[in-house]
Structure P
């Protein structure tokens, strides 16, 4: 599954689906390329691995709600990120908060890295 997802992400990159977030690079938060996607954006034939992964991720809030009663909702859009080998970074940061101006409803973030075994 890891290799299939990685190959599909590489094809999306080749097709020009990833873009740099200039605003966040100005604030020195991240220096990567991202693509926002939903299950309906992914082709049934060309993105079988990513579609399977997203279905698993979309099931996660339901499982957490059953076990921990967190009242989570499913976000139907995911952020895919690509980190070039040189100069890319993502600083630790909080995506949401409890204050009125920072609360965007996020409680849990799930991250999947389809990297090879030699990735550092």
Structure Q
């Protein structure tokens, strides 16, 4: 399992690097079309800032996009107990737990680091 996690991290880094290279390529093309250096400079500055912003807000963005509603232990006692037990056994902090008001059974977890995790389940679960 840890090999798979390491492989996924490597592929993620490669994908981000390829994205940056593609965007910089567009900046080179724009600089060539306009015969100016400013498009390339602008993109070389903006691309890392965009990637940093996207990565630091990834968990929050995923939760907001899904329509996550955070629930307390009093509201969803069984769900909290299952998640807390699983987190303790895995040796990770308990993630923020939320419910998505949908009828279809579904769930997801999102995080870039264990302390920032969010776990979402639909109402059907």
Structure R
């Protein structure tokens, strides 16, 4: 079975549909994965980059970014390390004025009964 690690630009093409050929190819592989004809993986860093690019390059608002992240995280055919932590981080990101990666760091620390060591004042919003 074919195994593929999905990059940021694949998610961007899938959601933005701004390049017909690439958007169709992304949909094709997502459909194949749904039918168990291939296995798709990605890593948390790709979702951080996806959120950043949507906001900074494509000028999407946070609500749109969160909607897209939740769709990705609900894809049961997509394997992502720490998917549950990413889901929790997305909720924090949605409700607080904090970067997604900082929310993820906070959730990972909480999961491991640890504290975040940072000079970033954003973490004070989470305590």
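Laboratory data are not the source of any read-out in this text; all were calculated from the coordinates shown. Predicted model only: the values in this text are computed from it and were never measured. Cβ atoms are built from the backbone, for glycine too; each structure is taken alone.
A few remarks follow.
- Which of P, Q, R yields -18000 [helix-only ellipticity at 222 nm (-39500 (n - 2.57) for each DSSP H run of 4 or more, over all residues; to 500), calculated]: R
- For the set P, Q, R, ranking by distance in nm of label points 7 Å out along Cα→Cβ at positions 32 and 64 places Q highest.
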